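So, here come the structures, one by one.
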Structure 1
Amino acid sequence: MTLPLDHYSRPDVQKEIFEFCKGRWTATHYVDASGELVFRRYMQKKPIRITQPESLIRFMQLRGCHLRSIYATANVYGTVASVEDVYDLSNIRYCTPTWDIDGTLSDWHGTITIANEIVSFLKNWGIEKSLYLKWSGNGCHVHINEEAFSDTLLRERHPLDLAYAVVQYVISKLSQKLTELSPKTKTLVENKMDLTRVFTAPLSLHRKLDVVCICMKPDQLSDFSPEWIGPSSFRHDLSWQESLKGEADDLAEAAYEAVGGYPGSLRPRRRRNMPLDRQITKWLQKE
């Protein structure tokens, strides 16, 4: 457990994880004494949240388990203090559009090829400054900064509706090209935008691989190599937080008109199934 402790004790790592997780509902992967992964979204019956960089240290151990990976929701909330807060739709201020490119580290060239297609499409819509990518372990996430939508548009549409529509619209428009590339790259691009979706935080360790989740800007894609994600020498671009207000409005309006909003119910509801963290832990154990 030396690697996670050494890595998460670094002030630069703590700062970047905090910058992504602030205002978001945080989730963690722990490793128990038997080496099994344990997924957590709550502590003391409250949603996990990171309130300052140094607070990451208090998550390092939990009931004999050791911290491995850190995630945060696509949604950014007004407040994250109770379970009611994270299921209150009016409490969602922003939502980060994300394309999940599921590949393998051994075929990283193929993943980069897919990412380039998405990036090129977004650039054609005038989205560039608000665009960044994360190499998350085996695959890559393409993100549009959630503040690329104007305040006017966010008053008219729910942030989750906009994020879902944008992601789905781009996948639909690129479906033929992605299908042609898939047999060669063996990668899958998915729209995972939903009410509680989490994505790996920048500079988190992967849950299984000894690699670091790093951020890069679009113009760095062609230079990427696996050496960038090594824990002792990772290469991470601090400018992932850049955004330009309104830069994504044109795409969002076209996407919403073509796709509509998030297809799941946006009405608050009582949870009848087991908590999501328990469902995911159970699924991982079966794997």
Structure 2
Amino acid sequence: MSRFKTVAIVGVGLIGGSIGLAVRDRKLAAAVVGIGRTAPKLKKAKDLGAITETSLTIEEGAEKADIVIVCTPVSDIAGHILQAAAAAPSTALLTDAGSTKRKIIADVEAAIGADKHFVGSHPLAGSEKTGAEHARADLFNGRVVVVTPTRRTSNGDMQAVADFWSGLGASVLIMTPDAHDRALASTSHLPHLVASAVAAKTAQVDLPVTAGGWRDVTRIAAGDPELWTQILLENREHVLKSLAGFEKTVAAFRTALERGDKRRLNQLLTEGKQVRDAVGN
């Protein structure tokens, strides 16, 4: 299990705050520096025990870091990684928690020095909730974190980032950035789009009779719209392909209903149940 003198976290919200809590709970670092834009939010994260120090600038917060984890919105991550790389010690490990990977990594690798140690990653442990007040030390226990090396990534850096997430209790999966984005389009980004569509098309007059099914399907639609706008646009190529496949499946349901085809409708529902049952709780 990797241990560090100083861990720096850029963006101390749900994910960043949970990283800090997990690092401190597992005694993986002597200091955890929280880097953010507003002092009150950083103070709240410190009061909650997620961080031990605060900084309003990446340059100051990363200058002594052994590892920097950037947990900001996807459109900001590449720039923040490059800022951290310029300020941190040359030996520092750099990673992120972005929900998309291909563009972020391409932008970073186009500008970062060859002597820097950046490896992309994505913890699949998010929530519709935001803010350090929702952070948990056990958020990553048994959850998957995808680590996304490229041809430029050394095996040592890849392993170090994987060890960091394993140290927080996660199960690490290695994928290329493009494979990650293609898979997450189907398993995360499309579901959010569909959940939002289901919620948006529901008439206000019908809301008093929403029950478990509607609430389960639409829970993630409560996520931050600005954050999800960025995610969907950054990964729009793969999301559009997943959406096309989804539309074909919906069309098959529509045809079965229009024709009153009980056998086909049952088949489609059975296929969906088998896939869902294979995942478990």
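Values quoted throughout were computed directly from the atomic coordinates according to the rules given, and no laboratory measurement underlies them. All figures in this text were calculated on a predicted structure; none of them were measured in a lab. Cβ atoms are built from the backbone, for glycine too; each structure is taken alone.
When helix-only ellipticity at 222 nm (-39500 (n - 2.57) for each DSSP H run of 4 or more, over all residues; to 500) is computed for each of 1, 2, which one produces -15500? Going through each structure in turn, the value belongs to 2. One of 1, 2 was used to compute relative contact order in percent (Cα under 8 Å, 6 or more apart), and the answer was 23. Which one was it? Going label by label, the one that fits is 1. When FRET efficiency 1/(1 + (r/R0)^6) of positions 175 and 231 (r between Cβ atoms, R0 = 41 Å, to 0.05) is computed for each of 1, 2, the one that comes out at 1.00 is 2.
Among the shown structures 1, 2, from which was the value 0.97 of Cα Rg over 2.2 N^0.38 Å calculated? Going label by label, the one that fits is 1.
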